[in-house]
Structure I
Amino acid sequence: MATEEPPPEPARRLFFALWPDEPMRQAMAQAIRETVRASGGRPVMPANLHVTLAFLGSVPERRLPELAQVARAAARDDAGEPLELSFDHLEYWRAAHLLCAAPAETSERTAALAGRLHSALLRSVFAPDLKSSWSVEVGTTGPFRPHVTLARKVYRSPRTIEMQSVTWSFTDFVLVDSKTLPEGSVYTVLERFPLRH
């Protein structure tokens, strides 16, 4: 007599991110609207603009409390003031066909936060995807590079890499649930983790 397979364990597709508020998103959308249109790519909806700190992929729901504990520990070790990122130029990531906004100056504090998260996740036997946030170009390695994906399926470099500077300021980071639907990605913030202050 054949035994029935147990049902799959409930899981969610998750990532940690710096999550801008509506005015910050609108400022970015306004600053890059024409360039994104000219790129010929598929624009990311303003509601989905963010900075990925760590992409986790599929995580069993039973591990969500453990994940929150890792995030709270990473937040506690932060300096405490609002974390600011000034996006002032565009980058075309040819291999991934992405158009991104990036800061010209390295944010050591953002890199330290991402580094603490990644180290703690690995110690807790999670498997963050370094390619999603830790390289200038997918398929290469390098230091953490904060960026905002503006358009996907971009097959030609924009005529200009300049953009009006947009500053985002954060007092926390978030855990996000990602669902892929026919009309695109839908993101839901599950929990916020205040930076120590």
Structure II
Amino acid sequence: MRYTLGVARATDKSLGGAVRTSALLVCTLFLVMIAEAVSPIDLRGFGVTPRTPWGLVGILFCPLLHANMQHLLANAVPLFVLLVLLFWDKRYFPLATLALIWLASGFGTWLIGRSGSVHIGASSIIYGLVSYLVTSGFLMRSWRAAVVALLVLFFYGGIIYGVLPQRGPISWEGHLSGVIAGIWAARRNHD
């Protein structure tokens, strides 16, 4: 097995490779949180600020930033599980899919997000991965993909309520954008 920049090759179909890659990506979120704790700069300002030029920068950084440790922990476990499922099967085109969901959900949040707010957190990617894995399960005509889709739907299907408009600090706009990005990525990859 060869590694490039610490990430297992997308063609590595082993569970171990998927776990290592996913752990590396999730650990990055914790490193960013530590960097923010020791830095005098509030990195959360690098989140998505809808419809502003500076907010476009947030498309790249939003999933790496979290309001506090509770927010990070709430995202870390489902993100890890979903990334393992994504990286376990090269037919999901894991690197390209993750990049597409990351960028499309961020851009969607930038387009429809509430004015005057800053959107941060990896939940848009979580929502994107859920919708990607479920949609792919129907499109790929594979027993393995169908089983993954059913498991994801069973364990994470309740998150659908997070895409409904609501008041408060939850970025339903990011969640909705993630779902749309995941469905789009699945259709793009498997239609």
Taking distance in nm of label points 7 Å out along Cα→Cβ at positions 84 and 108 from the coordinates of each of I, II, which one would give 1.7? I
Quick check for you: by relative contact order in percent (Cα under 8 Å, 6 or more apart), which of I, II is greatest? I
Hey, log10 I(q)/I(0) by the Debye sum over Cα atoms at q = 0.09, 0.13, 0.19 Å⁻¹ derived from one of I, II reads -0.35, -0.70, -1.45; which structure? I
Test item: mean count of other Cβ atoms within 10 Å over residues 68-75 calculated as 18.1, pick one of I, II: I
Candidates I, II; helix-only ellipticity at 222 nm (-39500 (n - 2.57) for each DSSP H run of 4 or more, over all residues; to 500) computed = -8000; producing structure is I
A value of 14.5 was computed for mean count of other Cβ atoms within 10 Å over residues 28-35; which of I, II is the source structure? II
Among I, II, considering only mean count of other Cβ atoms within 10 Å over residues 52-59, which has the greatest calculated value? I
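Where a number appears in this text, it was derived from the coordinates with a stated rule and is not lab data. Since this is a predicted model, take the numbers as computed values, not measurements. Cβ atoms are built from the backbone, for glycine too; each structure is taken alone.
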